[in-house]
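*Asks:* Next up: the structures, one after another.
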Structure P
C-alpha cells in the first residue's frame, strides 16, 4: 500500500508544481522546488485532501514541508492515527 500512496502523492505534487514525478524524492521541499511558495503549498493541501478524501488540521498543514513528512502525515490519517 505504501508504494501506491507514494505514487499518488508524487502525481499530485508533480501536477501542482508542473515537474516530472521522477524528479520528486523524499527530500523534495520548498528548499529545492523553486515554485513551492505559500500559494502552491495550499494547492498541494487541497489536492492531497481531494486525492485521499482526508482533511488536514492546521498543525498538519504547517507540517507538510517535504515529501517525507507528507507521506508520514497521510499514512497516519489513512490508518486512523490522527493527532
Structure Q
C-alpha cells in the first residue's frame, strides 16, 4: 500500500526532533456550492531539527514513532 504524502506549513518546532505541520485543504460544500477551507495539524518527525516556522514541507506517512507522531518530513519545497 502506498504511503500518503501531504504538503503543509510548519507552525511549531519547539519539541526536539518534531515539527507541527498545518495541512490546508479546500473543498466545495455539497449543498451551498461554496469553497470551504479546512486545516489539520500533524506531528512530523524531523531528525536533524532543520525546519523552522513558516517553512513549506512535504510529509510522508510512516510507522508510529510516538503516541501522536506517525509522519516524517521528507522535503523542503522552498529548495526546489
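*Asks:* Match the computed value -19000 of helix-only ellipticity at 222 nm (-39500 (n - 2.57) for each DSSP H run of 4 or more, over all residues; to 500) to one of the structures P, Q, and report its label.
*Replies:* Label of the source structure: P.
*Asks:* Follow-up question, since we're still on this one. Thinking only about distance in nm of label points 7 Å out along Cα→Cβ at positions 39 and 71, which of P, Q has the largest value?
*Replies:* Max of distance in nm of label points 7 Å out along Cα→Cβ at positions 39 and 71: P.
*Asks:* Out of P, Q, which structure matches 82 when volume of the Cα convex hull per residue in Å³ is calculated?
*Replies:* Source structure: P.
*Asks:* Out of P, Q, choose the structure whose coordinates give mean count of other Cβ atoms within 10 Å over residues 23-30 equal to 10.0 when calculated.
*Replies:* Value 10.0 for mean count of other Cβ atoms within 10 Å over residues 23-30 corresponds to Q out of P, Q.
*Asks:* If Cα extents along the principal axes in Å, for residues 15-62 alone computes to 26, 19, 18, which of P, Q did it come from?
*Replies:* P
Just so you know, all these numbers are worked out from the coordinates, no wet-lab data involved. Just so it is clear, the model here is predicted, and its values are computed rather than measured. Cβ atoms are built from the backbone, for glycine too; each structure is taken alone.
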